[in-house]
1. Using semi-axes √(5λ) of the Cα gyration tensor in Å, for residues 134-237 alone as the calculated read-out, with 31, 17, 9 as its value, let me know the right label among I, II.
2. Of the structures labelled I, II, one was used to calculate helix-only ellipticity at 222 nm (-39500 (n - 2.57) for each DSSP H run of 4 or more, over all residues; to 500), giving -26000. Name it.
3. Using FRET efficiency 1/(1 + (r/R0)^6) of positions 46 and 110 (r between Cβ atoms, R0 = 30 Å, to 0.05) for the comparison, can you identify which of I, II gives the largest number?
4. The value 2.8 for distance in nm of label points 7 Å out along Cα→Cβ at positions 78 and 166 was derived from one model only; which of I, II is it?
5. Given a value of 23.7, 95 for Rg and Dmax of the Cα atoms in Å, point me to the structure among I, II it was derived from.
6. Comparing structures I, II by FRET efficiency 1/(1 + (r/R0)^6) of positions 102 and 182 (r between Cβ atoms, R0 = 35 Å, to 0.05), which one has the largest value?
7. Say we calculate relative contact order in percent (Cα under 8 Å, 6 or more apart) for every structure; which of I, II gives the highest result?
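Since every read-out is calculated from the coordinates, none of them should be taken as a lab result. Quantities reported herein were computed from a predicted structural model and do not represent experimental measurements. Cβ atoms are built from the backbone, for glycine too; each structure is taken alone.
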Structure I
Amino acid sequence: MDLFSFDPIIILTFLCALMRISLLLFLMPFFGGQTIPPQVKVALCLALTLALWPQLPLMGEYMPRHPFALALMLGAELVLGMILGLAIRFIFAAIQTGGQLIGFQMGFAMVNVMDPDSGVSEAVTAHFLYMVSLLTFLSFNGHLFLLKALVQTFEFIPPGQVLISTKIASQIFMLAGQMFLLAIHIAAPVMAALLLVDLALALISKASPQMNVLIVGFPIKISIGFLFLSMVFELIVLHMEGFVAGMPGLFSQLIGAMR
């Protein structure tokens with residue numbers, strides 16, 4: 001058998017698949033986080049490419065010869081990864097925003113930690129809710145739906161053939177608008193409880209001016225905040241379960257809009 005008799009189209013198909021898989025995985029949550037070492041990401045990209053490559057249609061004919069055309073193709077693949085990654089990151093951003101509001105109301109505005117996934121400083125309650133939501137996302141097999149959407153992109157969108165239209169822009173804006181509504185929905189129980197605590201402390205300070213309400217109020221607000229924070233876990237589970245259940249339809253709409 002001649003080891004050097006290979007079809008260049010097949011090799012180019014492998015390169016096209018590796019390019020898309022690497023860009024998508026590095027831009028998606030959990031897979032593209034900074035907590036995963038780069039060596040593990042590279043190994044995961046190669047393993048997924050070798051697993052999907054025999055099942056893919058021949059895409060080597062789409063590989064351009066000119067460097068400028070190749071740069072445009074890489075840009076189109078990057079846009080595809082950013083759109084699919086944004087669709088997932090919106091729900092995590094909503095939960096983090098709700099945790100930021102909760103931390104501000106509880107008096108944790110100065111107690112910040114560094115998020116290892118994004119490298120952004122955030123309130124400790126926001127990071128705590130993010131870790132809970134991420135574990136819930138993994139427990140509902142959300143990462144498997146991400147890989148399924150990755151395979152689906154090869155079926156409907158050839159390499160470099162991403163179409164940016166008003167339809168895909170309207171869907172992204174709709175998801176962004178829902179992010180703020182979900183953040184308020186998650187933070188509402190704790191914010192309402194702490195508002196009542198502030199009202200009670202205001203009445204106490206009016207009735208007894210000699211009491212130092214500021215010192216007494218901090219531990220009370222923190223205790224009430226953590227007590228009602230346990231109710232937020234149930235909301236996160238319900239929202240995450242519904243989101244994961246709707247991920248196939250969401251990805252089908254996004255991929256269909258980019259065809």
Structure II
Amino acid sequence: MMDWAGSAAIVTGAASGLGAATAAKLAESGLKVTIFDLNAGAGEAHAARIGGTFVSVDVSDPASVAAGIDAAEGRQGVARILVNCAGIGPAAKTVSRGAAHDPALFEKTIRVNLMGSFNCASQAAARMVAADPIGQDGARGVIVNTASVAAYEGQVGQVAYSASKGGIVGMTLPMARDLADKGIRVCSIAPGLFLTPLLEGLPEDVQASLGAQVPFPPRLGDPADYAAMVDHITRNPMLNGEVIRLDGAIRMAPR
């Protein structure tokens with residue numbers, strides 16, 4: 001198993017939810033973590049808790065990503081681990097009350113979720129490529145993207161979100177193949193129903209009802225479950241080019 005302790009890592013969207021849990025787990029594993037987020041207050045507070053650093057980054061803006069990577073590298077060195085957790089999940093139907101889906105909302109979802117993941121992955125990979133290899137396999141880094149079960153079973157109102165996450169699924173294998181001869185692995189995780197800020201705002205009985213839909217364990221996923229999977233992917237050198245469903249065997253209904 002690969003040990004990245006002492007190396008630098010970047011986690012996007014890490015001021016809360018899956019990203020926050022991942023940043024904490026990687027820091028616990030001995031990595032120097034930089035949080036990318038637009039929520040400066042929460043991001044700085046979480047960075048302080050885990051002994052990491054915070055940089056305000058808009059992942060949908062390539063220039064902002066480049067500046068963020070420069071800042072992170074200046075403080076902690078070349079990031080060997082990148083985890084893309086930043087994302088949005090607006091709900092809108094293709095046609096609602098006779099009106100077509102707002103194309104600006106669709107574009108924004110693609111820009112943040114898919115382009116944001118690509119921007120960070122491609123730019124971080126370019127820095128990894130220039131770094132010295134580590135370990136017997138000549139590894140230079142690991143990239144983990146966040147897809148969703150919505151990529152496969154998008155529900156009513158998820159046309160933009162599902163398209164963005166489906167793009168991440170489709171990007172995983174070719175990106176892994178592109179970077180294979182550089183010693184960089186790429187995987188994606190497709191979470192099911194997780195207790196993220198979006199669901200935390202729902203009443204407890206609604207949360208319990210959603211969790212009961214999961215075959216086993218019959219509960220909402222804990223962000224720590226996601227973080228544990230990220231940690232394993234970074235350590236297991238044979239995990240590459242794979243999209244891993246992390247969903248308790250749920251298959252989403254239309255609504």
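1. Details: I: 48, 17, 9; II: 31, 17, 9.
Computing semi-axes √(5λ) of the Cα gyration tensor in Å, for residues 134-237 alone on every structure in I, II gives 31, 17, 9 only for II.
2. Working: I: -26000; II: -13000.
Computing helix-only ellipticity at 222 nm (-39500 (n - 2.57) for each DSSP H run of 4 or more, over all residues; to 500) on every structure in I, II gives -26000 only for I.
3. On the way: I: 0.10; II: 0.65.
Comparing I, II by FRET efficiency 1/(1 + (r/R0)^6) of positions 46 and 110 (r between Cβ atoms, R0 = 30 Å, to 0.05), the maximum is at II.
4. On the way: I: 2.8; II: 3.7.
Considering all the candidates, the number was obtained from I.
5. Details: I: 23.7, 95; II: 17.7, 60.
This value belongs to structure I.
6. Going through I, II one by one, FRET efficiency 1/(1 + (r/R0)^6) of positions 102 and 182 (r between Cβ atoms, R0 = 35 Å, to 0.05) is largest in I.
7. Values: I: 24; II: 21.
Between I, II, the highest calculated value is found for I.
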